[in-house]
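Structures incoming, each one as structure tokens.
All of the numbers you see were taken from the coordinates with simple rules; none came from a lab. Note that the structure is predicted; figures quoted are calculated from it, not measured. Cβ atoms are built from the backbone, for glycine too; each structure is taken alone.
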Structure P
Amino acid sequence: MNAAERLGPALLGRLPPQVRKPAYDRTALKPGIAHLGVGAFHRAHQAEYTDDLLEKDFDRWGLIGINIRPPLLTDTLGKQHGLYTRLIRENDEVEARVIGSIMRVVDSQDSAAPALDVLASPEIEMVTMTVTEKGYCHIPSSGALDLDHPDIVRDLANPEAPRSVPGILARALELRMASHGRPLTLLSCDNIPTNGTILGNVVRSFAERRVSKLAEWIDDNVAFPSAMVDRIAPATTKADADTVEERFGYHDGAVVVGERFRQWVIEQKFAGCVPRWDLVGATFVDDVTPFEHLKMRVLNGAQTTLSYLGVLGGFEHTSDAIADPLLATFVRRMLTEETLPTLMPVPGIAPTVYVEQSLSRLANTAIRHRNHQIATDGSQKIVQRLLNPIRDRLAKGGSITLLSVPVAGWMAYLIKASARFGSAWPVSDPFAEKIAAIADRIGSNSKLLADAILAIDAIFDPSLAANATFRAHIVAGLDGLLSNDPMAFVRQVCAGPTDARLKQPARSA
């Protein structure tokens, strides 16, 4: 076998025995699922679950992958007829599996037409999506459609040629209503609380401004279940691709890497037929909320905390940050003392055990998850991961000394990226420019910085932003984290609050 031969159907029969391959006839696959946003996470999660299902109970659940944003799929998955290698990395262990559930891929970056052709097809019964938090064009603090979002403004003016996720989905549903009328389930697989509710909100809100009967048809024929998804799948590196070629003897331009752990909890609210992912490890439940709160507030809360404090402390990866005794102590205390009391009971899961399991997963040295990658789009994440538990704690009179630190960390991370603070690192966040402008205007006055950033009501609910205790903690956090030694502030918080502003609520500005 040629070492440089690219993965494809012709190579499947000649793969080395240690590489698991699809145990079904891919030529018999028929499409039933469309997926928006074919990135590393989808390929390491939903596409693998679907591959498992096809092996166990072969049916018409082939996947068609669609990207409406970069990167292009034709040059990677397209050249490999949808095949790719999923590597499991756990410290020194490497396990390879070729996934075959993606039948074909569609690039729709230049025009919505190719995506609409697939989504409107009567063959498609289920649409899943991983489009990141900002892809929903919603207001994070309320979950409502952001009617001022440039893509929404454009799509409402050009509804037949949309480019936003809400616009494309509404148009696809309009085409389905006008042609065959078959029902459809739209399943969000993004880390957003009540993601099905938010997806339903933005699609219905868009539809209400389009065709008079469309919103009514959606109510009768479309389901928006919520889901909780979990598997750490960092961005693929050249070293990952090299591993496949060096260990297994073939070239793969679409390798993905993940940890062994995976979880998928789906609300039982479907329209039409549904893939039986529950036969291969997914869980169908009546209420996803307890599961999503546990995952978002514990695992994702820890990831977000370690990303911002890790960057501020000079650590490149999550595993590097949690290997630091100070940050490990801080995040464990934050989760056990302040986060866990905000959670509702989760069937079959002991919260304290879940905390230790999550921290162990983050310590996996083989998963090279860059802190800057996790820090991306933090303005879309901190509401569910940090601000909601903070709000719950304040409502019950609980301490927020620890939970407030990563919120200030997110602010400090973006502030330090501004020109006024030396452009310490490049950042990617929808509110990066706004916060850079605030930093350029205000400078290093922590109170004024906090006042200006907390006034961004798309992120901070006004009632929370006005809370004197919360404001005092954010000001103290900015003071410490913008200093020359941010880890000294973290050490001080771990030792117990000594700053008077942490003991006494500041006066409202």
Structure Q
Amino acid sequence: MGAGIAQVAAAAGHPVLIHDTRPLAADKAIETIRANLAKQVEKGRMTAAAYEAAASSMKAVTDLSSFKASALVIEAVVEDLDVKKRLFSDLESIVANDAILATNTSSISVTAIGSALKHAGRLVGMHFFNPAPVMQLVEVVSGVATEMAIAERIYDTARAWGKKPVHTRSTPGFIVNRVARPFYAEGLRLLQEGVADCATIDALMREAGGFRMGPFELMDMIGHDVNYAVTRSVFDGYYGDPRFSPSLLQLERVQAGFLGRKSGRGFYDYGANAVPPRARTEAPVALSIAPAIWSGTVLGAALAGRLHARGLTSIERRGAEDGVVAAIGETTIYLSDGRTATARAAATGNPNVVVVDLVFDPATATRIAAAPAEQCSDAAWRDAVGLLQASGLSVSRLRDSPGLAVMRTVAMLANEACDAVHQQVCSPADVDLAMRAGVAYPAGPLEWADRLGASTVLAILDNLAKHYGEPRYRASPRLRQSSQSGKGLHEPA
């Protein structure tokens, strides 16, 4: 990470000094950086002149005293509070009074690190994401003592380096590591409850939700030791708030040494002869009767368009009605509102209810999750499957569960983003930017919630809370207030 940050600074035209306590590590870092920059020249992304300037601007130093004239010192050492406090205490006695000290910590309180300094106002978090030369996001983290002028200078510096900076207060997880927790937590809960297997949940999050990776393949890539530690850190940092509860399923992976790709096994097996598991997909069912489509809904309109494009013109079109998407024969298909299909069937008196999951772009999605009520007949389920398949969607059957997969995850992500804004951790714009640029979400969680409607997201969370009876699904006050006022969630607080 330190080498990556040095590369970013050198490519931006700064003279860069690199220090490492390991012998020759800084020299090797410079060699690696030069090789990386040379590849940029080969690809036409960097001029030869810019390469020469950057390559000659870096120097390895063996002593901290070499930073005496530095205007900015960025630390990227081990994630240990005592180590960082000692380092910054030493640096404070070396650099000029107007030099800025920045920590690249991903999880340690900037306020706690700054407690070792006589002038903590000049310490700021500058959290890059790995790999630093590639990832655009930089979280500019202000501790209690950090001067706003210092945070603004670092924000402007990161932007001048071609990054997308966001401001955040020094709270557990900052923005990304806090708001992203439900992406993993809801997948783990679905797996623990037997709602679906890993491959099916991952496929749904990609092919229906628009995420680049599903939670299990992403956790395997990150490493379960790292991902579990971050979850535990946020959970402990918020005094055991059940919203951030770690999963026993992931703890078991850590205890077994099944850490993911780096150990050869996590939720998936990465051995040489391992066969990647496939998502559960319903067998083809012929569409036997003409459906009715409620095209007044977003999903219904997309289904009608997809069916028409595939030559099915005998569609009865209707407006909007309490979440109904379509009807075929005796089957009514609803978009999930956080209730189970079984609960919805009981409420309507119609046993043949099927609930479908959220899709990010209904016009282009390739997969959708669906669940029948326990009262639903096999014939009614097949009719629903045939209709969805006729529109070009692969159908993954889930065990009837509130919110299914994508809907409950998106609702929880939006809820956590709402609470981060409500608690003055960051602005609405910054939380959306952070999740798009930092973890490549298809939309910012508040932007996505505004598309669904605050009242819809609130209803999903309230129904989840009612089903489970847990404070884990309590709605953010900001979400509830937005539902009442009609004010968009992405608007300034």
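Consider the structures P, Q: one of them gives 79, 47, 42 for Cα extents along the principal axes in Å as calculated from the coordinates. Say which.
Values: P: 69, 58, 45; Q: 79, 47, 42.
Structure of origin is Q.
Could you figure out which one of P, Q the value -11000 for helix-only ellipticity at 222 nm (-39500 (n - 2.57) for each DSSP H run of 4 or more, over all residues; to 500) was computed from? Please list the in-between numbers first.
Numbers: P: -11000; Q: -13500.
Here the read-out was taken from P.
Work out distance in nm of label points 7 Å out along Cα→Cβ at positions 128 and 264 for each of structures P, Q, then name the structure with the largest result. Walk me through the numbers on the way to the answer.
On the way: P: 0.3; Q: 3.3.
Largest one: structure Q.
P, Q: which one has Kirkwood radius over Cα pairs in Å, for residues 344-447 alone, as calculated, at 15.7? If you can, show how the numbers build up before the last one.
Numbers: P: 16.1; Q: 15.7.
Among P, Q, the structure yielding 15.7 for Kirkwood radius over Cα pairs in Å, for residues 344-447 alone is Q.
Out of P, Q, which structure matches 0.20 when FRET efficiency 1/(1 + (r/R0)^6) of positions 240 and 312 (r between Cβ atoms, R0 = 41 Å, to 0.05) is calculated?
Numbers: P: 0.90; Q: 0.20.
Traced to structure Q.
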